[in-house]
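In structure tokens below, several structures.
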Structure 1
Amino acid sequence: MTATSSSSVAAAESSAAASRRRPSVRTAAARVRRADVAIPAVAFLLLAPLYSALSVVGQHQLRTSGFDLGIFVQQIASYSRLEAPTSDLLGTGYNTLGDHFSPITVLLAPFYRLAPSPETLLVAQGVLFAVGVVPLTRWALRSLGRTAAVVVALGYGLSWGLQSALNFDFHEIAFGVPLMAFAMAALGEGRWRTALAWTLPLVFVKEDMGLTVIVIGALVAWWTTGRTRILGLATAAWGAAWTVLAVGVIIPMLSADDEYGQGSKLPPLGEGIADTTHGLVSGDSRAATVLLLLAITGFAALRSPLTLVAVPTVAWRFLSDNTNFWKPIFHYNALLMPILFAALIDALVRGRRDMHLSKRAERVVLATVALVAVVALPFQPLARLANSDGWRVDPQVVTMQSISEQIPPGDRVAASNNLVPQLVSDHPVTVFPQRATDSTVPDWIVVNMGRPPGWPKDRAGDNTAISAALADGYRVVSDVNGILLLRR
């Protein structure tokens, strides 16, 4: 065989081998693309019904309340009627934008118009929270691989911040969570303009979110040059402008006392800083919250500058003299979950890129994140769904359904805080005992004597208010399952 023929044979064999390899390369790429869709999609499809079930079951077990679910139902019901957002629970004819600047909730009005019930809001919140897992897991998958993506989905999905929020009614931050997740993923991947686009609507979630927008805009401006830097500065200015406008103009103009009421919960700055420092050192609930926030990422979030985005939310809460803001309960920590898991991904990506985090160290971090999520689960609200008792309907809810049907639709009702959500979609409702801002005269009064909510009055206060109602001409209609019904 000549050299030329040998060369031809070798070339042919090489070409054949290459052709055999190309399909496998294409197959591998296809598998990556499928994983890019499959893992986030599966995570969303698992979390959305799970979150929604937790919230809806809570409504059927009398775990919800007038403050805050009832307020949002009345607000969004107003929007669905093309009216200004009002809530009689806050005060007779009270415009809710005079309490908090959250116009983004108008987006739920069409859905509420189709299905006018508290469950509509609760399901919407569950779906919106679940949407947040999509951009985070896609980023983790592209940058770190499947294992990291699954761990991020697990950690985010079972995070205590989201579960605590789902366990406590509906809130406007339901919209903030997915917006923040998309913004943080884009920010971490260096898709600056996309990150800013997702950031801009945050100012309509709640008045304090403008501060977070300022930080994101400032980070983009710091990390970029040219037109993108200008866009970052413009975004920061957008956040500042809406904060000033909401707190200084819109809320006071629409409030009952021409003031930003939430501002009264913030002491002088020096005093707040001193108290916060003392609380963190002495180990009060603020220290516990910080520990839990960092533990869900195996403390890896501290290695990422993206953690700075969480500072405004943590700061205003810790500086406040309202101790409820400090705690790892209620809905206050939900918005921090996408920030911290984005910081986790970013920390691992930086560790690989800069080679200061070994493969073994990365595996330890991921194992810690998964372990914390799984070990904490039995103590979290979602654990209730693991047994049949967690799905039962409370007998008092059945009684309330009967009472609601008994009351004519247009009649006004004053009800115990934990009974308001059972009535609010069908009747004009205020809380009982009535607050000073409530000038209505209820046709009916519904009191939970079996399980007093303890707010706005304690049991003794409820009894005093009932005695006053009886003296004012109300009569007892029924007393079933600990629920007392009075009619004027």
Structure 2
Amino acid sequence: MVATEVDVVVIGLGPGGEYAAQKLAEAGLRVVGVDKGLVGGECPFYGCIPSKMMIRAADTLSEARRAVTLAGQVEVTPDWRLVAERIDKQATNHWDDSAHVDRLTGAGVRILRGTGRLDGPGLVVVAGTDGGTHELVATRGVVLNAGTVPATLPIDGLDGTPYWTNREVVKVAELPASLVVVGGGPIGCELTQAFARFGVRVTLLEVADRILGPEEPESSAVIHDVLTSEGVDVRTGVRIESVSHDGGFHVTLGGGEVVSAEQLLVAAGRRTQLSGIGLETVGLDDDLKVVDTDERMRAAERLWAVGDITGKGQFTHVSMYQAAVVVRDVLGQDGPWADYRAVSRVTFTDPEVGSVGMSEHQAREAGLQVRVSVADVPESSRGWIHQAGNEGIIKLVADAERGVLVGASAVAPAGGEVLGLLAAAVHAEIPIATLRTMHFAYPTFHRAIEVALGALED
């Protein structure tokens, strides 16, 4: 086999890998991108984009139904076919990655379809989907963006049943009459609400004592109450003993209770797939769950890592942020380097759950002198005007010693947009005293931030 010399090899062309490959190629480097799946990764084909199309459609149904409170009688007839067609044609182009491929090849990236494995610093062996094998020597190094796959659960009887994960659910053409969702994290809660608003009878099962566990308890409580009010059977603290399938699904819980539904969605998070990709050839353990990196995203000699595998948040925006750091480092440019003090995230339920930085619990665990405040969105000027669908809270977590916010949550209609000000405050360490002197436009949802600031103890 004759090795091919290039400048950079990118293993995994999800959002971060795709970004790094394109920018490095545009800078004049010889770049090879390797992926056995769809170029572009999970987000555009199975994650962020198609799921948000589902949510957008479901939200319009809910808003129409609210008209009876504020405007008059409205008759709504849900039609899932419109959603399925939009995902198929607009979001995924029939799950065809040609647009992503063309963008990369147009920038000068050579794409190899197959599985890449590290074989030493700067060395990659690709087992091609065409049966061929390619050996690459990357003179500058390798960018690893191996990504994640839907987590599996060790539930008796689950294997072998036709249950859905996020991969199957985005291709659904017809809705079931009933659905059990296992997992009350962001994906589980988003899809639970979307399907319920389209008329599906949904039972949400969560083994922890509350849904949206990483979020503030106040945030979780808001979404729990909203889902319950919309007819979802939300169950927390459950133990799932087994699953059986006889044309429908039957989930046996602790105590012997059986929950039955036409379909089952497992939304239990995602797991990395790092074993077997040659980490041991560059001095790392083969059984890592995450790859540790420094501020320049360096993981080993001539190896950078980005995305879900770094353990800094399974978010497209984090992966692309890290990729931009890698590009600067590979090209010998100055920083800024990676900083995770103000990582923001949004769960696109209605209301949206936005959060940034530390939770109250994390801040106390870090030994900070913590001050918190919570303001109710329904009591804000915009919340009072909005009325139907106005649920939410603003929670601030402050380091009293330094007089700055270290974390915040914004649960509200468009809570992800309201979060912008709070994310800037945490990231830039804007003094709370300065934030209190701001003008907060009236009447807006973000004006509730002013109320929360006023309630913080000095």
Structure 3
Amino acid sequence: MTSAPAWLELDRGAGDLAGQIYRSLRDRILLGQLPAGHKLPSTRAFAASLGVARSTAVEAYDRLKSEGYLEAAAGAATRIAALARMQVERRVDDRSLIEEMRPDKPPYHALFRPAVPDVSNFPHAVWSRCLAARSRSFRIQHLGYENATGIFELRQAILEHISTTRGVVAVPEQILIVPSTRAAIDMLARTMLRRSASTVAWMEDPGYPTARALLGDAGAEIVPVPCDEQGIDVSRAQGPQPVLIYVTPSHQYPTGVTLSLPRRLALLETARRYGSLIVEDDYDSDFQYGSRQIAALQGIDRADVVAYVGTVSKILAPGLRVAYAVVPRWLVAEASEALQRKGVAVSSHIQAALADFINEGRLRAYVRRMNLQYADRMARTIEMLNAHFSDHLAVSGGDGGLQLAAWFRDGATDDRAIVTRMNSSGYGLMPISDFFVGKSASGVLFGISQAEPAAVQKLATDLKTVLG
């Protein structure tokens, strides 16, 4: 869900990625957090860890060299130059920045990294044709500012897709196109906090750490609400009434459970009674492996209290940077204004090509094909964990999505230590304790999108070594 290094999280919607990298490195050099003589990874490795073009990393490095922050001789590694340290208060977390900069740190597509699709299956030929066709014959009305919240063709295409597959009920004008679900969550949080005297936001516990950070950055006072095998239980919420409630009802992140119907109805009634907005993050629910599809919460909302957030990036590839929010009618104008004010937009060429891709039935076909592959990889991962680690781990979920939660039977197990040792061998696992605000439990979150037989065998071998 975040790119490495952890402290260098790029705002891709803001543009100037090379500038963002330059400023982050410069600030940490001046603070002494990257010491003189420290060797930086190659531009190729650094670019791969951030998911950017190598030329972007080269531009940032070259600027730092020209200003004297870095030094490098021909054929030698790039190192931090000797500079006087600025005596200022530390503003980043306590994790080792040097450790985060290691070139062997697991990249975005490390084995078994959660919530990441298998981009090796990306339909290059079809996508290239759609993009090329739109580039050659682009409509002039799409070249101005009036489509800042999305071109109509893509809104309509997305609506047709999610109304059929997820049961979403809306009109195209309610759909706002954004670069990521993060942008959508941030926009919705800031819009609701601006229009309300309350600053309280409820969210699932355990829950998505990035959503928690986004709500906090927007100024929300976060109240964690416990989840169990039926999902979030609003009857156990403690604290003031919320202006916003963040949930992942179809496939709770990270546990994988589906919010039961009684809990769904209780959540909707709570939001109606308090005048709250429910942010339904349906991040990877196109991939469901059970006998029936679980419909979206938004489809049974009769009080107009749900904002539905989805993404195409989890289906096809994160690099497309296309997501969307289906906003209640009463919030459309304010949310649209917020997006335009921040300048958060997706290229009109990408939007038009994606509309064609969806309308031709390509997205539906791709989801069907990948559903079969991911279901097989999920089953293979579950089978391996149950066969070799049933004494250590209890597996939960597995009915959908791109990740699988496994809980340590010994609750005292240090899941962070286990994950750190595994990730040093090229994995991208996540400790489940990191998802909790309140009392935590110990476990590991596995991604399954790349769980080919050889990868699963390697995981079993390495996990046996780590667990002893």
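Which one of 1, 2, 3 has helix-only ellipticity at 222 nm (-39500 (n - 2.57) for each DSSP H run of 4 or more, over all residues; to 500), as calculated from the coordinates, equal to -9000? Here the read-out was taken from 2.
Figure out for me which of the structures 1, 2, 3 the number 1.4 belongs to, where distance in nm of label points 7 Å out along Cα→Cβ at positions 72 and 120 was derived from the coordinates. Among 1, 2, 3, the structure yielding 1.4 for distance in nm of label points 7 Å out along Cα→Cβ at positions 72 and 120 is 1.
Only the coordinates and a few stated rules stand behind these numbers; no lab work does. Everything quoted here is computed from the prediction, not taken from an experiment. Cβ atoms are built from the backbone, for glycine too; each structure is taken alone.
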